[in-house]
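Take a look at the structures listed below.
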Structure I
Amino acid sequence: MRTGHLTRAALLVAGCLGAMTGSASARTLNAVASFTVLADVVKQVGGDHVQVKSLVPPNGDPHEFEPSPDDARALKGADITFISGEGLETWFARLAKASGYAGKPVVASAGIRTYTLQEDGKTVTDPHVWNSAANVLIWVSNIEKALSASDPEDAADFKANAARYSAELRELDAYAHKAIGAVPAERRKVLTSHDAFGYFGKEYGVTFLSPLGVSTETEASAADVARLIGQIRREKVQVYFIENSNDPRLVRQVAAATGATPGGELYVETLSPPDGVAPTYARMFRHNVDRIAAAMAK
């Protein structure tokens with residue numbers, strides 16, 4: 001009897017130690033993402049197995065981002081890194097070289113059907129793929145594969161997280177089609193700060209006009225602004241939006257010259273802080289859809 005009790009106790013202790021050892025050895029990936037929108041999607045797929053840092057902070061502009069020494073240290077210590085690609089993060093290669101990071105970033109937008117446009121006589125690719133919820137489904141697939149390759153033991157969890165989040169994205173996509181589709185087609189025209197809603201416009205049937213190109217680093221000439229003002233007047237664009245990550249003065253000047261009325265603030269390429277209206281991609285996307293649909297419907 002005494003021996004039996006001791007045996008059972010020994011087995012119990014061994015089991016507890018085994019569980020503790022397994023818990024302690026469970027891997028948490030140290031991930032770095034280029035900007036907040038991408039960081040949130042990585043977190044949605046990675047769950048508890050991934051600690052994610054965004055290089056560009058909330059309300060930051062990924063086009064004009066200036067990395068700090070802290071960013072270099074974070075990148076140097078990363079197990080895995082993610083960028084959107086398509087020319088968005090022009091600063092990433094310089095940061096990687098300066099930090100000594102030897103890895104190759106995962107390009108989340110690989111496989112997305114992009115489109116190009118003409119700016120100042122050059123052909124450029126629009127990098128703002130995430131403004132169509134359907135494109136983020138491809139992000140999720142690429143992120144799941146990359147995380148599973150880095151941490152095979154947790155691949156089943158990554159797959160389950162990706163399936164759950166993909167279902168949420170499909171619901172968001174359907175929500176946008178329904179909300180925008182309820183607005184008469186002739187009213188689906190708005191003015192924004194820069195040309196960042198191309199994929200949203202193509203997917204959901206909205207025309208976006210802006211004084212700046214796909215990057216906030218571009219500059220609009222007086223002739224460009226004059227042509228835009230004329231187009232807005234001809235097409236009777238009645239509403240404009242500012243963006244949380246860039247200077248609103250130019251778009252407000254154009255609006256004042258055309259009589260367009262304010263529709264509020266959109267979150268185009270960065271999330272808000274946690275206590276804001278757009279702390280996650282899902283909330284950001286829904287906020288933008290609601291704002292745009294309501295303003296066009298007036």
Structure II
Amino acid sequence: MAKRDFLTITDLSRQEISRLFDLAERMKKGSYQETPLAGKTLAMIFAKSSTRTRVSFEVGTYQLGGQALFLSSRDIQIGRGEPIPDTAHVLSRYVDGIMIRTFDHQEVEELARCATIPVINGLTDLTHPCQVLADLFTVREALGGWEGKRIAWVGDGNNMANSWLEAAAVLGFELRLACPEGFEPDRARFERAQQAATVMVTEVPEEAAEGAHVVNTDVWASMGQEGEAEARRNAFKGYTVDADLMKLADPKAIFLHCLPAHRGEEVTADVIDGAQSRVWDEAENRLHVQKALLATLMGQ
């Protein structure tokens with residue numbers, strides 16, 4: 001059977017996402033007791049620091065009967081200039097799958113092209129598909145699904161916004177993104193999503209949040225952008241998700257944030273810690289969805 005990679009949400013069909021979530025639901029409920037990764041090893045390459053990605057993949061691999069290896073790019077030869085194809089060829093001889101969290105999306109694509117084992121994108125500057133899968137699973141849990149729902153994104157048109165666009169292209173829900181001028185999401189992904197769903201980009205957060213069933217945000221300065229933090233704070237004034245913005249959303253709307261959060265910047269404490277927030281369910285669901293992904297791509 002040909003190996004499958006997971007680099008973007010569009011690598012999965014609508015039916016495959018549904019099956020993946022059914023499996024994740026069984027895993028979360030404890031009704032799945034199989035160990036499809038018994039005797040198998042996942043190599044985890046990290047060029048960026050991580051809490052949720054590292055812990056959820058490592059714990060998930062262990063719970064499925066396998067072993068995870070943490071490989072910091074500072075400690076392996078890829079950090080000293082070894083070509084990605086060489087690393088891909090070598091790891092393909094040692095392990096059964098690779099998860100990589102890095103800066104340049106093209107590195108992940110090159111790794112997947114050269115490896116003979118499944119490659120999973122744990123985050124790049126362009127996309128964050130594992131997180132948005134967990135977010136979608138959280139939406140299904142909290143709201144019964146995304147059919148007929150409006151999802152709002154408020155803030156930077158970053159890797160999360162790009163992955164939400166990919167999800168809209170596959171699943172067809174309505175997506176409204178509020179981003180300041182100069183911080184819009186990837187144009188190609190926006191245009192693809194427009195062909196399959198109702199998608200808009202606005203500079204007005206209130207326009208995105210109006211009637212939304214999900215209000216979603218992220219930090220204003222992501223990893224590698226710390227030097228831009230002050231300029232970004234100025235650019236994103238007025239883009240804080242607060243109680244007034246949430247009042248514009250549907251009364252049963254939920255709030256999501258991929259974490260870590262800067263309370264008082266992109267979201268106020270009363271929203272992220274409030275009754276509508278599902279951020280802790282969302283963080284937990286990284287584990288269950290990624291376990292389903294590992295079992296699907298690497299399982300017996």
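Taken together, the values in this text are just the output of simple stated rules run on the coordinates, not laboratory data. These numbers were taken from a predicted model, which means no experiment stands behind them. Cβ atoms are built from the backbone, for glycine too; each structure is taken alone.
Figure out for me which of the structures I, II the number 1.00 belongs to, where FRET efficiency 1/(1 + (r/R0)^6) of positions 53 and 117 (r between Cβ atoms, R0 = 35 Å, to 0.05) was derived from the coordinates. Show your work: numbers first, answer last.
Details: I: 0.60; II: 1.00.
Attributed to the structure labelled II.
From which structure (I, II) was helix-only ellipticity at 222 nm (-39500 (n - 2.57) for each DSSP H run of 4 or more, over all residues; to 500) calculated, if the value obtained is -13000? Walk me through the numbers on the way to the answer.
On the way: I: -15500; II: -13000.
This figure was derived from II.
Out of I, II, which one gives 17 for relative contact order in percent (Cα under 8 Å, 6 or more apart) as computed from the coordinates? Intermediate results must be reported in sequence, preceding the final value.
Numbers: I: 17; II: 20.
Computing relative contact order in percent (Cα under 8 Å, 6 or more apart) on every structure in I, II gives 17 only for I.
Figure out for me which of the structures I, II the number 2.3 belongs to, where distance in nm of label points 7 Å out along Cα→Cβ at positions 37 and 205 was derived from the coordinates.
Only one of I, II returns 2.3 for distance in nm of label points 7 Å out along Cα→Cβ at positions 37 and 205, namely I.
If log10 I(q)/I(0) by the Debye sum over Cα atoms at q = 0.08, 0.09, 0.12 Å⁻¹, for residues 29-188 alone is calculated from each of I, II, which structure is the one that comes out at -0.26, -0.33, -0.57?
On the way: I: -0.26, -0.33, -0.57; II: -0.28, -0.36, -0.63.
Value -0.26, -0.33, -0.57 for log10 I(q)/I(0) by the Debye sum over Cα atoms at q = 0.08, 0.09, 0.12 Å⁻¹, for residues 29-188 alone corresponds to I out of I, II.
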